[in-house]
Each structure stands twice: as C-alpha cells, then as structure tokens.
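Listed next: structures, encoded as structure tokens.
Just so you know, all these numbers are worked out from the coordinates, no wet-lab data involved. Model, not experiment: these values are computed from the prediction. Cβ atoms are built from the backbone, for glycine too; each structure is taken alone.
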Structure I
Amino acid sequence: MRPANVVTAVADIWAGFAIAGSWDAMAINWIYGDQGFWWNLLWLSLSTIGLYGGGVAFNDIADAKLDAIERPERPIPSGRAPKNGAIGMASLLLLGGITCAFQVNLWSGGIAIAIAGCALLYDYWGKNQYLFGPINMGLCRSGNLLLGISVVPALLQSNWYLGLLPLVYVAAITIISRGEVHGKNRTVLFFGAGMYASIFVAIFVLANEKSPGYLQIVPFLVFLGYRLFPPLLRAIRTQEPQYIGKSVKAAVLSLILVNASLATAFSGWPIGLLILVLLPISLGLAKKFAVT
C-alpha cells in the first residue's frame, strides 16, 4: 500500500479543502455547531487512503512477473504476500475509497470512480506507454486534488485548472523514475528538473494572485527546493540507479510540501503548517516501508 505515500495523498485532500475555502469556514461552522466540515474531511481522507492504497497494490499485482526479475524483494515475488490475497485487498480498498467519497456528494463519488479508473489504466496499460504513461499517473494526482475541492462542487468549474499542477509534478517524477533500474538517463533528468521548476513558478504566481501576503509562500517553496533539488542534482551528476531512486523518493514525499504551498497560497500559512505536520509522519513511515 506504500503507507508513506498514502500520507501524501491525504495532503492532496487537505490542500483541496484549502482551495475550496473549507478551512476558512471551519471556525464559523464550529461556533454554530455544524460538524459537516469534519465529517467531510474524514470521508474524503479515508477515500484517498483507499484509492491510493488500492491503486498501488494493483500496480504490484500487475508487475509481479517483472518484479520477480528486477525487484524480487517486493512482497508478492518474495512470497510474503499471496497474489490472490493482494487482489482481494486492493479491490476492497478501491471500493471502500469510492464508497467513502459518495458520503460527501455525487461529484466526489464520481471523481473517486475516475481516480480508480485512472489508477487501473496506469497499472495495466499506461505505464508501458512512453508519452501517455507519465500523464496517466499525473491524472491520478490531479483527480485527488480535485477530490478535495469537490467538498464544494460549485468551485470545481472555476478551479479545475489547478489539477494541472500535480499532473506536471507527478509526470516529472514518473519520467525520472524510469532510470531507477538501469540509470543513464541524464537528458530525462534535466527535463524532469525543468518540470519541477515550472511548479515553483506556478505556485508563486497563484500566491501572488490569491493572497495579499503572498511572500508567506516563500519559506514553503524554499523548503520544497531544499528537499527536491539536491538529490536530483546528485542523480544528474552520477546517473546511478540508487541516486535516481533516492531522488524519486524525495520527490514523492515532497508532494506534502507542494500541497502545503498550495494551501498557503489560498488560505494562509497556518493551514500550510497544518499540512506540513504530515511530512514527519510520512518520513517516519518511509523508514519502514518502500516508497517506490
């Protein structure tokens, strides 16, 4: 299930809530005894746990034969997890994720179905497509951010374009990760670095448009750069699979920082810090469970 990665998916939902203005309305709703915010946050957080966990589990199921050659230490080829058991677990996770989303509204449920479909498409077909594969993976994350925004369905129409940010970021990770096994892909690594840089520019522009105190975004972006670029530069310099893998791991976990930056742009630094609390949780899980 990649527990450390699942935490980054929860960050997507929380950032989506910030974009939808739900964190800003939380205090008012609390005063008047409306617990709807907390229920919606719980349902969509559980939904993304199921969708992400089920999606990556099916990825291991689909890759079982290849992993037996390239990554025999993984749970299925190593025999630690029976394939049929993994199929049953992954199916329940996806269905559970979709069911939880429908507890919020029909739009959330529909987006959850789309995310599950994108995940399965990637697992069984998209990953083998040179150009569409990274886009396919990025669409899963785009849907996840929109799932958070769907707590206020009316805002989906005016904020759908924000899904392009995780799409570009995750597509960059996917492109870079193709060197994890064999290495020697410096051109691709430079291209991925350029895609990362475009995310920084986009978030800063958004913060400038959405918040009068937009400079509060700077510390978050500096921290993101610190987490993201040193391991990537080492991977570019060495082109060794082990360093490319470390770069990919850092980028995946840094999705929490991307989300914290987005939340800060729309709802201010306190919400950004709240999402940032998820980072040490994810880092702690990453010490015990595989990230890539």
Structure II
Amino acid sequence: MKRYAHKASGVAGLILFCWCSLWAGSVLADEVLLEYEGIELRADLMLAPDKTLQAGVVLLLHGTLAHNRMEIISTTAELLHDEGYNTLAINLSFALDKRPEGMLDCQVEHRHQHEDASGELTAWLDWLHTQGVSKVALWGHSRGANQIAWFAHEHSHALLDKLILVAPSTWDGPSNAANYQQRYAQPLAPLLTQAEALIAAGKPDEMMAVPGFVYCQNTKVSAQAFVSYGRDDKRKNTPTLLQTLTPPVLVVIGSADEVVADLPAQMAALTRDTIRVETVEGADHFFLDLYADDMVEQIVDFLDW
C-alpha cells in the first residue's frame, strides 16, 4: 500500500492507492481516495494492458443513490478494459466520508444535492490532470448521465473530450409531482414550500421528516437537499441540456427501457451534428448481460482513441 501527498487545482488531499481484486475475473483495479471538502472521495482506477494514464481515461458515473461497483459500472469498466481503455469509476459521496460500495442507506440523514456531482467531477478531473492524463471521456448512467451533461453545460475543463450518456434521465415537473403523490400518498408542493421557507430563513441545513425523498420512504432530509431533488428545473431533463453542449455526445438508449420511456421521442427531435444516438435492441434501463457488449461496442466506435 502506498500513500502520496497531493494538491490539485485548489483541492489539497491525500491520495491512497491499494491494489486489490475488485470484480470477478482476473482484472485488478486501484482504489483511489481523494480528499475533498473535509471528506474522502472513493474511485476505482483500472488501467488497460500496456496503457498508461496519459493515454486517456473514461470516467464512469453511476445513477441515483447507486454506487461505483454496481453491475452496469463494473461490467462496462471490464469491457472497456478489454478494448484497451483506462477507466475511473467514481463513487459519489452523498456528503459521506469514504462512502462504501452499495446502494445508499435510506435511513441516513440526507444532506446531499443533485448538483454536488459537479464539484466532485471537477475534483476528479483536476486529479487526473495532475497525473498527466491527456483526455477524458465522461460516461454516465441514468441520473449520472444527467449530472455529467449538467456539468458540461455549466463548466469547462481542459481534459474533457467527449460525453457518453447511457439511458440519461428525463424530467417533467408535473409528472414528478404526480408520481410523488402516487408513491407517498402526500402532495409534493407543500413540502417544497416548507423547505423553501427554511432556506429563505437561513436554515438550509435544517432536517425535515418527510414521507418520501427520491426512492426513500419516511426519511430525514435537509431543506436544501429536498429542494435540490424535488424542485422543477429544466436542467434535470437531459435532452434539454444537450442542445447547449459543445463536446461530441453519444446517447445510448435501450429499446426496452421503461424508466426513461420518453427519451427516444425527445432525442428524435434534436438535430445537432455533435449528438449521436444509438439504440440497443432489447436492452432495458441497466443493459444487463450481452446488452452491455452492444453498448460498449457503440462506445468504442464513438471514442476512436
């Protein structure tokens, strides 16, 4: 085990590398810890055979309340490794120190925000820059794809080369409110009003007991977090963001995906030359089994590094 002192673009941190077998098979990966705003972020770094970091990295971001060792992430990383691509699978902290693998426990006090991903993406890109990486493609799944598009919409980075959005999340305010009512048997609007009032009173971190937050039932959430995930914001609709992005974008859709059922129609309405849309026939939202091979085949053709 090795430890390295590290400072990068305003982020001072201790980097920890640990060689360990993370996934099935013989593929090995480094676990990397990066200090960020008083906590440590986790990621898994996998180098392709005979490749250095300088050759470029595909940075992988998981979906809602998920983690960097879930099946779609680990399978994509292994398949890209076999195709000669380095990967860095990051684990969003959700405001927790060194958050382990596994879906986020619904009973934690939720203080994280949808927008937090941008800061953590910046920290990892800055770290990759210090390692001499030449270019980075950002890959995201579901909400993670939206967070990557959101990042590219509002930020620029010297390493950012291309975006790969797999089953990117869509958003419609009225539908979200209706779904909340159906799932938790209470209207969303009064809770948002309560949370917004706390923020206006200078109490964004005050905890609220709510019937539901994202996928979690009867949990505690800060006012700021509840507003971040629950308010109507067009930026949460990934196709809306795509109209503004400069880097080349690949959008991969599963033909049997019922989670973002409106995505194909929205993507068909976009005509930008920088956007490429591919559909994997038969794949659902998570591209399991051989559908992952089809998805990675499209990615490799798109990257062409």
Identity of the structure behind 15 (criterion: relative contact order in percent (Cα under 8 Å, 6 or more apart), calculated), options I, II: II
If helix-only ellipticity at 222 nm (-39500 (n - 2.57) for each DSSP H run of 4 or more, over all residues; to 500) is computed and equals -25500, the structure in I, II: I
Test item: distance in nm of label points 7 Å out along Cα→Cβ at positions 53 and 69 calculated as 3.2, pick one of I, II: I
Answer label among I, II for the case where Rg and Dmax of the Cα atoms in Å, for residues 157-220 alone, calculated from the coordinates, equals 16.2, 47: II
